[in-house]
1. Between 1, 2, which one scores greatest on Kirkwood radius over Cα pairs in Å?
2. Supply the structure label, taken from 1, 2, corresponding to relative contact order in percent (Cα under 8 Å, 6 or more apart) with the calculated value 17.
3. Assign the value -18000, calculated as helix-only ellipticity at 222 nm (-39500 (n - 2.57) for each DSSP H run of 4 or more, over all residues; to 500), to the correct structure from 1, 2.
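None of the figures in this text is laboratory data; all of them are computed from the coordinates on show. Since we're looking at a predicted model, the values are computed, not measured.
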Structure 1
Amino acid sequence: MAIQLSDRDTLIFQFIEEHQVLLEKHIAWLISFDDKPVLIRDRLRKLFYLDYLLCERHGGKLPWWTTPTKPLVYMLSPMSRQLLKAGDSEFDLSNCDTQRHLLEVANLRMLFLVDQKEGLIGDVKWTTNKHTNISEQMLDAVVTFTRNGVTHKIGLLNQPTCAEKVVNDSHAALTAMQVDSLWIISREEVNQGALQKALASTSIAPKIAFATHQDIYKSGVVKAKWQGTSGQFASIMAESVVQPISWSPATGSTSLSTAPAV
């Protein structure tokens, strides 16, 4: 049965091609024009049944996915790839680890849009950096947004494993891409702690902030508990990402030094 494809269908295909794999919730936020997600489940099912999309259950665990049912992952079919003239994917999108990485990046994009809807940030612009090899280390995205009248340009790195590569990519991003800072998002606190320790003495340390996927999913991008390389609180909206904690020997209390409210 043939159907008339709409502009929204084309937009769905384009976003899936950009991110390679997406969940229904991601797509609903990405194609929304009125700052709130739309109901698209029936349309996605129809596109799947008519061979425009591929659909399968994600085989592993996503650290930020809180429902017991594993989520449905949508990918482009050969037919929709041909419509977009997109060509074949560079790697196996059915691989669980590959899917997990790509879905985590897409989830971060959605959470930026959620914060925008809630008025915490504005004018979000996202650029996905496509991998040709999912195991290579590179910035996953660059995002710009405004908060309190100030524009920020951030490089995002999802679940990095090699601290030396992070340093190299960060220097390139801070210069060539002119990002203000680098935000590193990890799946577990133990991964985050190892990177914080490895990067603490590097020249880029003042420009790095860390958070976990669970915390960002729970609290949002702006309200998440961001940390610096030494585990101190980080004000992600400050001119310098990391604000040191000052300790008062008289009172025994700690406070953020000149850290603006977020």
Structure 2
Amino acid sequence: MKKLFFAFLIFVIFLSCKRKEEKPLTGTPIAKVGNVYITQEDLEKGLPQFTYQLMGEEQRKQFFDYVLDLVLFSLAAEKEGIDKEPIMRERLLWAKRMVLSDEYFRRKTQNIIVTQAEVDSFYKRFENDFLKEIEFVYFFVNSMKDAEEIKRILERSVFSRKIVETITSKYNAVGDLTSVNAGYLHLETALPFPKEIAQALLNLPKGKVSDVISVQSPPGFAIVKILSSTPTKLSKQDILNDIRQYLQLTKIMRAKDSLREELKKIFPVEVYSKGVK
């Protein structure tokens, strides 16, 4: 949804620029709203690469209807002068910044690649973990005291679903029984839980309850226990594909950090307040 939101944003600004600059019609027109032509090329450019081609017929129709509404309502807003209001000018400015920022970063990172050798090396490094799947229970609470009490309960009790229900209810904890391919615990950005929990699971023997884990984001305390370990059902190719995506994202985020520092030398940054009170 987030990607589509930005795509819609790009689409609206794209049409707005075409209208204000009075560019001649190019492409294959499929609709006209007021004095604004919508072309087939507009629809395809308004979404991330190849997304439009991968849509089904119903999805394309829904997208087209949405675009018609966007143009129709935005034209009405301009006719009433809404776009001239100070608050709207500010919002449009930030919308423009979002689009330009996204495009600038995309261009700077579009040539980043991950080689097969890098993927194979990562898999080989943690192969023993990628070959197994672990089932574990976890609990996340706000206080150290509650975490210590949960630890004692898990150590003294035979595990059952009933314990999960009791603990989550009594301590207002977030908890569940789940499983994961152990190798994925090394893919920090792909995990649905904090990295501190992943690290604890990697070093925890089956059947043993972890020490209280201090978690930074979101702040709190966690307890985990590995219940079983079985051979993974994932294919090696699927695992390699996920490793590639992880390494790609990691490279891109490193590039972003490096690019940010370089840009700060050109555009000095002074922070007066974090903006959160």
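1. Top value of Kirkwood radius over Cα pairs in Å goes to structure 2.
2. 2
3. It must be structure 2, since only it matches.
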